[in-house]
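Here, each number is a calculation from the coordinates, and none is a lab measurement. Bear in mind that the values here come from a model prediction, so they are computed numbers and not experimental data. Cβ atoms are built from the backbone, for glycine too; each structure is taken alone.
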Structure P
Amino acid sequence: MAKATREAYGEELAKLVKENPKIVVLDADLAGSTKSAVGGKEAPERFFDMGIAEANMIGVAAGFAASGYIPFASSFAMFCTGRVWEQVRNSVAYPGLNVKIVGSHSGISVGEDGVTHQAIEDIAIMRAITGLRVYVPCDQYETKAVIDYVAENDGPCYVRLGRSAVDDVFTPDKKFDITKINILKSGAKIAVFCCGLMVQSTLKAAEMLKEEGIDITVVDVCAIKPADEEGIARVLEDHETIFTVEEHSVLGGLGSLVCEIAADRCPRKIHRIGMYGFGESADWKTLLKEYNLDGEGVYNQIKGYL
């Protein structure tokens with residue numbers, strides 16, 4: 001079943017709010033879009049619409065965390081990372097407060113809102129903050145597992161979600177270890193690391209390559225920071241040709257992460273597939289096709305190199 005990761009977030013947040021009276025929900029005038037409103041309905045007295053004031057929202061979230069609450073602060077990924085980077089760094093990460101920042105509408109698949117709303121640098125800037133964990137789930141089930149995990153584990157984090165409905169990668173009975181990579185398909189010499197919506201694109205590319213007799217290993221990397229360095233290094237050691245695929249700039253995101261691990265543990269040439277500049281305004285499927293990040297585009301880029 002196709003469901004947006006932001007919708008899965010709203011559903012899981014509603015469950016957690018009902019179960020845990022310490023959870024509070026904050027949003028920056030976008031609760032209907034981020035789906036935090038679904039969680040807020042369970043306990044209206046613990047839901048706070050902070051208006052179009054993201055920096056204030058993060059400051060208030062820090063105050064709640066310092067008072068023993070577990071705040072989930074949501075907005076579009078562009079605004080709850082870029083607009084508030086200094087507040088996240090100094091008011092949340094530096095004191096190590098238990099704030100959960102959830103950014104929806106990430107990447108270029110936000111669609112017609114255009115470049116100003118397309119967060120393609122958010123993983124890089126959040127990953128650079130000391131002590132801040134970063135997660136990029138790929139479907140509804142992994143999203144719910146991430147939300148459960150961050151709610152139970154103390155410390156600041158950023159969870160990156162998408163706007164559009166995406167196909168399920170996992171099944172409802174999947175037992176997740178959010179700290180580890182998931183090897184979704186196994187091949188011989190070629191490995192592709194991917195995250196978020198690009199997991200679905202890479203799996204489609206893998207099907208197309210298989211029809212030509214090319215079997216690739218597909219690796220879902222949900223935990224960007226701290227990453228499963230041991231697991232990633234093992235994949236690097238077992239494969240000769242490595243690709244990374246992300247709906248994000250090729251600078252500072254998943255591609256950079258894999259390059260860093262390769263440099264430290266197992267030297268490999270890494271072929272990074274992602275954004276090399278700003279996007280444009282169009283519907284999300286058109287944009288993915290334009291920037292070769294749909295299944296066919298990922299296939300063409302991998303096949304072109306091979």
Structure Q
Amino acid sequence: MKVLFIGGTGKISSACTQAAIEAGIELWVLNRGQTDRPVPVGTQVLNGDIRDLQATKRLLQDHTFDAVVDWIAFTPEHIESDLELFDGRVGQFVFISSASVYQKPPVSLPIRESSPCGNPYWEYSRNKIACEERLQQAFRNSGFPLTIVRPSHTYDRTMLIVPGGATTLDRMRSGKPVVVHGDGTSLWTVTHHRDFARGFVPLLGLPQAIGETVHITSDEALTWNQIFDIVARAAGTSAKKCYVPSTIIARHDPEWGAGLMGDKAHSMIFDNSKIKQLAPGFVASLPFCRGVEEIIAWHDADASRRTIDPAFDQLCDHLAERYG
């Protein structure tokens with residue numbers, strides 16, 4: 001099976017690249033080559049910028065693929081380019097969407113693929129919804145062989161999960177308060193990227209996945225209090241929590257607030273029955289308490305990975321002083 005990944009070296013996709021090679025797939029990767037994550041041995045690399053449509057057409061003119069995965073499409077304009085490039089030339093087109101497209105706040109839990117979509121708080125999510133709608137239109141009108149995949153909060157060793165990343169880790173170790181939205185009791189789902197890959201790679205070239213939408217997440221649901229405590233414990237310290245309403249955080253930092261109001265402020269638990277039907281044997285086996293050990297080890301291995309964001313640090317000081 002010949003597969004093209006557009007991107008392929010990001011936090012989520014890098015594990016899928018490795019898993020695809022291990023599965024014996026003839027994997028091609030199209031990207032600009034500007035990454036700290038090298039592709040695994042056996043990967044065929046096409047150096048190019050997918051945003052340069054005409055150059056990409058020339059680069060791909062001699063190729064057809066059994067499946068194409070676009071990891072870096074974020075707007076309907078990106079999808080229009082994909083349709084122009086691959087309509088009639090691919091057996092399956094996989095769009096990487098986001099579980100943040102589901103309605104906020106959710107009307108019921110657990111979330112299923114049939115749960116309603118809608119996110120008035122976060123432009124990122126609204127753009128993903130618009131991408132899905134355009135592709136579904138192409139599937140209905142011309143049979144464009146679409147599969148939509150919705151990851152939730154998927155991490156690798158470079159991603160600290162908690163807002164503020166290295167700055168929040170430093171605050172924990174320094175004994176400073178760390179800002180937790182709400183009261184920290186909402187439930188959240190985090191998924192290790194290698195677990196995600198175990199569910200994702202079996203979808204490639206799978207006829208039953210054409211026309212389908214599927215999310216791939218862990219079955220582990222943790223409160224934000226637990227997430228902060230697990231991170232702190234792995235870092236050899238404790239989390240001195242300061243609880244601040246999400247609406248207040250949004251008032252002080254609109255970007256942080258959009259991610260909260262449009263996603264993380266709400267309990268999100270997922271029914272993974274569909275991916276388990278499409279990829280028999282799939283299970284997310286790495287609990288966050290083990291995955292976080294990789295994260296802390298990676299951050300502690302190089303001082304440049306522990307750079308403090310002064311603006312975020314000052315914001316946390318301000319919020320803690322006012323609401324702590």
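Have a look at P, Q and say which one yields 2.7 for distance in nm of label points 7 Å out along Cα→Cβ at positions 27 and 227, as calculated.
Going label by label, the one that fits is Q.
Out of P, Q, which one gives 12.2 for mean count of other Cβ atoms within 10 Å over residues 51-58 as computed from the coordinates?
Q
Starting from the value 2.8: which structure in P, Q was distance in nm of label points 7 Å out along Cα→Cβ at positions 131 and 187 calculated from?
Q
Can you tell which of P, Q yields 35, 22, 19 when semi-axes √(5λ) of the Cα gyration tensor in Å is derived from it? Write out the running numbers ahead of the final one.
Values: P: 32, 19, 18; Q: 35, 22, 19.
Among P, Q, the structure yielding 35, 22, 19 for semi-axes √(5λ) of the Cα gyration tensor in Å is Q.
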